[in-house]
Each structure stands twice: as C-alpha cells, then as structure tokens.
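Every read-out reported here was derived from the displayed coordinates using simple, explicitly stated rules and does not represent laboratory data. Every value quoted in this text rests on a predicted model; they were computed, and no experiment measured them. Cβ atoms are built from the backbone, for glycine too; each structure is taken alone.
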Structure 1
Amino acid sequence: MDIANVKVGILGGGQLGKMLNYYGNHWHLPLFNLDKSENFPAGINAYHFTEGDFKNYDDVVAFGKEMDVITIEIEHVNIEALQYLESIGKIVHPCSEALITIKDKFLQNEFYAAHSLPTPEYKSFASRSDLLTSIQSHDTKLPLVQKTRGEGYDGRGVKVVDSMKDLSDLLEGPCIVETKTRIAKELAVIVARNDDGQVVCYDPVEMVFNDNNILEYLYTPANVSVDIQASLLKYAKSIIELYKISGLLAIEFFLDTDHQLWVNEVAPRPHNSGHHTIENAVTSQFEQHLRGILNLPLGDTTMLQPAAMINILGEEGYEGKPYYQGIEEVFKIPNVHVHLYGKPETRPHRKMGHITVCGNDRSEIEEKIKKISKIFKVISK
C-alpha cells in the first residue's frame, strides 16, 4: 500500500475520527471525514472534512467514490452505499457483510450461536407490545435484559428488567431479550487483523459501568486467571477471523459467577475500551486500525504500564458550553493524561473526553482515580 498517496475516507467525524486523524497525521496520511458538521471533533485535524450524512446513500456514495479505502467510526452508516462502493472496487473495512450482522443485535447472537460461541439465551420480538404480552403470559421469564436490535450504543438501547415494576418503560421497536447473566466481571478485548491474515490482541480490560450503563472506567491488565485470559484471546482471534474483518474489532464479554465467559457484543472500529492504549501500549488502537485497513504489518501490542481509563462525562444538571472544573489540579498528578474531545456543548452523561491514569500497580492507579473523581467535573457556565 502506497501510504503517501492513498486516500482514506472515514464515515464519522466524532472523537474516534479525531483520534484516527491524529495518527494519520503522523504518517502525513490524508484522512477525509464525512459527517454533518465541520464543528464536530474531527473537524479540527481532518485532512479534509466533508459535510454530509453518513446514513444517506447519496452522500456516502459521492464521498466514497473519491476514496481508495473507506472505514467507519460508528456502525450506523448506510449499508447499501457501502455495498455499491464494494461493487465498483473500493476497499471497505469493515466489509458490508460483517456490518449487516454487527448492526443488528439479533443477527449478532444468531452468528455466535451458529459458530458455537458462548452467548446468553435470547429471543427476538417485533415490538414492545409483543414483548410485554410474552412476559405477562409467562412465556418469557424475568429477570431479563432487553436490547433494541439496532441503533444502540453508549448505554442506549439497553433495559434491565428485574421485576414487573420495570415494565412501564420497556424500549420501543424491534428488540431481543437475553437471560440476565449473573455477572462477576465485564471484560473486553481489542483484536486487530489485516488482509494478509495477521492477527494480534491487546491485553484484556476489566470494565465498570455506571447506573446508565455507560462505561465509567476500566482497568488493564484485567484481574482474571491465566485460563480466563487465554480463553478471551482465543475467542477474540476466532471472532475477528469469522467476521473476516480487517482493522479493529472490540469484543465485550461477561464473566459470570460460575467462571463462564459469554460474548456480549462487538464493535468493528476503535472503541472506548481501547483508549488507554495511547499511553499504555507500544501501538495505540488508532494506529493499529489504520495499519489493519491498509494491510500494513500490525504493530506491537505489548503493555508498557498498567493503566485505567476514565470517561469524562457531563454532570447531571448542566447543559451548554463546557467548563472543565478542576482540570488544573488533574494536570498536577503524575502520569495522568487528559484527552478532551472538543464537543461544543455538554449535557448529562455525554462523553466529553477521557483520562488515562497510569502507574506501577492497581492500588496506585485507584488512589489517583479517587482523587480525580473528587476534583474534576464537567459543568457549564
């Protein structure tokens, strides 16, 4: 691949696009972004930003025709446009076939079941009312987890139903329900592949979610047994090869109280569960994704130091221009790295950035996290 002359188009102009652009800049690689507004995070460092809608067929086709390689920073893009671009010889990663499955939670679970990968028991429902009827007739048992079939991310599209009193705010639209797993830990693995078939994995991470099902922070290395770690890496390599994906695949797992692993869901792009690799690994997930989609040799995933990643979320009760309260004090803490996404408005639970906290061991890192949580808030003025 002639990286000096290849044109790479990214469908999306959010924070993931911004961080991909940063690593493309290292190689003077021209990265082009398509999204609704140049004021989005990636607008600040794109080689060229095209204003348009990645869900619109005509916008995606017009954008993609000018590119050599097309990739994504979000799954909810126009699949028909990607299929057309593939038909005229454009390189698309992830391929449309994999993306069709991954965008639909039901098709994801069907895929795992068909390939004998561990996934919770699940059912599909056409509507909220169909699910409600099934529960009330005792055909579907509680507790359960309801997931919308599409458009879910960052905690959206997921509803935990523990008892009948939780039925008043079931999610609308086509959905699946899964048997609620007795979760001991939530884990994730970032795995990468190129077209030559080289596959590498990063160290598994251990995730902690808030009450809104948004990732609050993660730790790496995950505190799991050698056998569990080996199983995580084995599943990750198998899944990316089955999907035939080039670039990154983030895979979320449940570890239950019986020490059984379950595949939860995947994302075929850089992911929140891999942000720490910027400071914690030899090769960041963003550089790795570019290597994968361009069929370059994949980078070294060796961990340089233990780390945690904290999501910077907008505080409850604040909307408007963000003010980063306490950021000067955070900057004083050694081996703590602040990443602000540049979103012009904050609102409750919106991802405004992340902080990577590194140290010699978990106890040192946890002390830094406690300090940061006390002094740092995203509010508005």
Structure 2
Amino acid sequence: MGIIRDLGETYLAGNYRRFPVAFVRGQGTRLWDEEGREYLDFCAGIAVCALGHCPEEVVSAVRDQVEKLLHVSNLYWTEPQARLAQILVENSFAERVFFCNSGAEAVEAALKLARRYAYLKHGPEKTRIVALENSFHGRTYGALSATGQPVYWEGFEPLVPEFVHVPPDDLEALREVVDERTCAVILEPVLGEGGVIPLSREFVEEARRVCDARGALLIFDEIQTGVGRTGKLFAYEHFGVEPDIMCLAKGLAGGLPLGAMLAREEVMEALSPGSHASTFGGNPVACAAALAVLRRVSSPDFLAEVRLKGEALRKGLLQLCERFPEKLKGVRGLGLLLALETRIPASSLMQALFERRVLTTAPKPDALRLTPPLTVAYREIDAFLTILEETLREG
C-alpha cells in the first residue's frame, strides 16, 4: 500500500468504496498513479473533467485568477461570476443565474425556488414536488427526497415531505399525480445514476404540458447531462422543450467545485435578498475555470465533434454486442454519456477493465457507464474498444 492510500485509510471517513489506487497526475484522457502507472480515463471524475485533465486553458485561467483574487463572498460583485452568468444566460433559455458549489446544492436551490415561487404566486398549499423513480438528484435532504431510489434513503428517513415519484416515461402516471397542489416536476433528461436512460421526447413534452396546465414549474436536473456531455450544450435541446429551472454542476468548471441554478426572470424573482445564499458559491477561481470551459464547449464545431465521437464509441460498442451476445445486450445514452448494457455483472467488467488500467463506472448491475472527457481522441476510443474486446474475450 502506498503512502497516500495509507494516510487515507487511517484518517478519512469510510463512506466511499475506493479503488486501490492513488492518482498524482493527469493530462488529457490519461492519469498516472503514485507508482507511475498510466491509466486510460473513461470516467473523467464522473463526467466532470469535460476538457480532460489539466487542460491548458483552464490551468491558465485558474493561475491568473489565483494571482488576482481568491474570495470576497457574495456581499460584493466579482468579474468572473458576472461574466459566467452572462455566458450561461446568452446560451440557454434562462435569464438569471444562482451559483453554488455542487450539483446537490443546485438541486436544493431549485427545490427551494420552486416552493417559494408557488408560495408567493399561489399560496401556501401548493407544495408537492413530483420526481421520477430510479432518478438521482443528490445526497442532501431535499435532493435525497427527490431521488427516486430507496436504497439511498436507508437510515436517513423521515425525508422531506411532499415528494411523489412516478415511473419514467409513464404518461398516465404523470398526468394523474400532477395536480393543483403540485409546485414542480423535476427530472433528468437522461437518468444518469439510474443507468444512463434517456427519457422519451413524448414524456418530456407531456411534463411541460401538465406543468403549464397546473401552474407548476418544470425543473431539469442537467448536472450530468449539461455542458456539452450529450453533444448539445444542454440536453433539453434534444427534446425541443425548455424548463423553467435548470441545475448544472459536474463539467461546468472542468474539475473545480461549482454548481449553478438557472431560471427564467419571473421565477428567479422569488429569491429576494436573504431568501437563499451560498458563502462560496460563484467563487472567482471556480468561475474563471468555468469561463474557460464554456468558451470552448459552447462552440458549435466542438459540440458537433462530441456527437461524432459519441457515434464512433456507440458504433464500436454495438459491434462488440454482436460479437459477445452472451455478455452484452446493447447501448443507450446520448453523445459521450453512454451505457453498455450487460448480461454479466457490470461491476465485474468494470473491475476487469480497472485491472487493465482503464477507468469506467457501473451505476447499475447491468450498465457500464462511459463518460470520457469530451476531448477524447478517436485513437483513444479505438484503444478503449480494443481493451474492452480483450477483456470480454478473456473474461
């Protein structure tokens, strides 16, 4: 055991099931551990390192900002935060932005905003929030209550009241549960931790329709799907439906902690001074990093390349499904957010790939999730597919 692992085993909380490796350096789609061994990273910090590890434009932006200003709190304005809000608004449906530090915090802000907006506009009885079964929105209490996977609830109940869950893509269930007491519907365009399952366009359109009919807000959790991951800057663009509120995090700052909650002007007006806050939210350094990420990711040419790379990876995976039908079932997802559906335990395949120094994740027993950096090279996609084929053949 290396010194880093030894220290971690001794002093860190045991709430993570970590792989037996400590990384000390990264570049692009590659990582190196403390022994100097190289790994091919198709995890990217769980869809966080959008431009890969230590991209020059992000490193340079962070270095420049660190030398100017680290933190002043949200009692004052800072240029990186204001500029970042501008670029997010100019490239989305939204008109206002609230910054925080993580995806769970962005979801908490969205849930609070939805309830406060309903309280101010409709009165105190409109409090119900509809979410989806098999969804994941975070570990804090509001986000956990929205999460539709009881395995995450164990030992933490009672949860926040007035949350109701319906099956994904069940139009009748959605119509039945959204009523005059509903203040919001929250959904992931692609269920990430649920196994990388895209919602149907019909269901997303119906969510918009029933929200409009009942005076409820539509919240899109784009923490995993946003910032180019699906080949569009935001996944809602695939569905032709705009939400009222959107949550972002993960890839937003390319590896630094930053979350954002975006909303239309009328909705965001419900957050008056003192109603919600975040001491570190929109930190100048994190915002400088995010500006560097978005300048590149928001380019139409860059996004078109993400779609092409996603298709190349999907095509290679489908070919492996044909060669190993006893082990693989199919492929689902959008862009470079893909899941290989397995007949064998996905965790076993993930472990076998790790032993070959390839990093992936397995959010479900039958789903191997692939979220390489959006800058992954075609030769690296080919290398991954070659190693995966060898692993399947030998396993």
Structure 3
Amino acid sequence: MTRTATPPTDAAARGELRLTRGIRATWWYTVAAIVFFELMLLTLGISMIAEWETTPLAVATVACGGLLWCASTVVLLTDYRDRTDTGPLATWPRALAPLLIAAAYGAVIIALTGVWAFAALPLAQSLMFLNWQAGVRLRVVVVVSVALAGLWAIDMQRDLEDWGFVGFYLVLLPGMTVVSLWWWDVLITLDRVRASEARLAATQERLRVATDVHDLQGHHLQVIALQLELAERLMARDPQAALEHLQAARTSVDEARQGTRDLATRFRAVPLRDELANAVDLLQAAGIAAQASIDPDADIAPAAVLGPVIRETTTNILRHGGGGWARLALTRAGSSWRYEITNDRGADVPVTQDGAGLEGLARRAADAGGVLDVRRAPREFAVSMTVPAQVGVRS
C-alpha cells in the first residue's frame, strides 16, 4: 500500500522560512508571471516608440533601461517573498537601488518621449513590491492606478498612435501585480495554518499522554504517601498496624507499575498500518511529500517495538529535517522485519545534526535483539531498524 500526496504550501518569518518544493515552485510562477507582464508592456512600449520616428539611440536607451528596471523588480520581489505583516516597509538600503533605478528610468523616458504615463509606470510598479500593510496596500494601488489613468488621459490629448491600448494595459499593470502578490499571501497564510495544525496535533498527542500518566501516577503516589505517613506515625505504638499500611503501600506500588504497563500497552497496541498512515498524514500536514510502502503481512509485525520507533523517527523529521520529502517502508526480510524512513535534508540543516533520540532507538533495537542503522549524506538521511519477527524484549 502506498500513500502519496502533493506537498502543500508553506512560509514563516524572515530567518525562519523553509519553503517546500511545491511552495517554492508556486513563488517562481508568481515572479515569472509578473516579470512577463512587465516585459510584454515594455515590448509594446518600445514598438510604439519606434513608430513615432524616434531616433534609434532613443529606442535602444529605452529598451536597455527597461531591461535593467525589470531586473531591479526581481530584487524587490525576492524581498517580498519573505515578508511578514509586522515587518518594515522595505529592507533598506537593499530596496533603495531598485527604486532609484525605476525613478531614473522614468526620467529618461519623459526626456526622450514626453509620455507621462509611461514614464511614471516604473516607479509606480516598483512601489507595489514594498511591504505595505493590508489596508494601506489597497489604498496605494488605487491612488497609483488613478494617477496613471490621469496621466494616460493627458497623453491621449497628443493623439499618439496606438497609445490607447498600451496605455490601458499600463494602467491595469499595478492592479494585476497586487492581485498576484495577494494570491501569494493567501498561499503563505494557508501554509502557516497547515503547519500550525501539524504542530497542534503533535502537541495534543503529547498532552494526552502526559495527562494519562499524570492521572495514573498522581493518584497512586498520593495514596502511597498517605500510607507511608500513617505507617510512620503508628510504628512506635502499633507496629502491626504500621506493617499493614506498609503492605498496602507496596500493593499500591504494584498497582501503579501495572497501570503504567497497561498504559504503555494501550499505546503500543495501535496497528502498524495505522501508525504508518498517521505518520504520513502528519508529515503531509507539515508540508512534506510523504509516502509509505507497507508489507501485506504488516499485521503480524512486532508493533510493540516498531510502533514507538515510527513515532520517534517521524517526530525527528518534523523537528530537524527541514526537507521536502520522506519515504517510509515496512518490509519482511526472512525471519526479520525491517522499518526504514528516509528524508532529504534542508539546505540549512548541517550533516552532523541528527536530532535527539537516536541513542534511545539504538537501545530499543538492542533490547529487541535487532539492529539500528543510520545513514548520513549531505542531502539525505535514513534510519532503519531490523528486528526479529518473534521479539522477546529484555527487561
């Protein structure tokens, strides 16, 4: 059985952002679409200027300046990808150069062509990439679009050839850009919610276990403390009664140990198919493209040993992996069962960072008479455990 899913979107604050492959591709689609719109408008503008009997030098200047301006917007877009709602308007002085290029390019256009709307567009478009707050961004795009429409109307008085269509497209470009950026913001928000959901699910599971342990041990420890206190008080004047309380305390200790074993057994009793399915769902919810390959006879595998291993290795990937994919496999190998989980390392995760828990997994494998194997590579990390089909865990 194989479970697969397309990785969902993802994002976080600057310095903490880890984009999965899917959301990274979505971002570059957004960048490509915006730059394509700019290049298309630039091409139409240059063709129009060339028909106005402008000198070849002027046309070449407008073309080269336009390419430089388009390249500068990519810098602003790169900063926009990592934006947060509480971040500054721009990353100064990194954003200053693109804005100056846009302003200078507009001055060149007005000097060479005298077309006001075309000259105002570069700076107006570059302003769309700044980190405006939600309500402010809408007002900015409305003001910019109205200003461009007014300049377009002034330019139309000159009866410029083909300027009507190009000018209309020019007025719409900032709004189209903001819509594209708004869609990216929506994807980022959805990814943050999905990541929060995955963390919440893990936290709720840990809280449930902690609550069960607290309720069980808290009750028995309270009873044992009371019984020992009574035995201490009665020891001098009634040794027989004190001995009875000591025996009752010992009985409570045995009950607490048995209750703990029963609690552990209840968690271990989850079928391995469900354990692997839950692991895949949890990884997918965190934005990781996960799939599991499960042997048809997995129901007879030693769940008491492999179940905790599946949970521990899945948690380690969520905590330390930083990659975009993971593969889980449970297979029968003769008289043994082999569980393996492999994932890619994020670009910012050191090769030596394996996370906590590997020593515990090695001890668990040894107690079950099995072997734990860890494979490390610059961009891949794998953990596998092989245990006998008939496991007799040593106490």
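Here are a few things to note about the model shown:
- Structures 1, 2, 3 were shown, and distance in nm of label points 7 Å out along Cα→Cβ at positions 89 and 233 at 1.4 was computed from 2.
- Which of 1, 2, 3 yields -8000 [helix-only ellipticity at 222 nm (-39500 (n - 2.57) for each DSSP H run of 4 or more, over all residues; to 500), calculated]: 1
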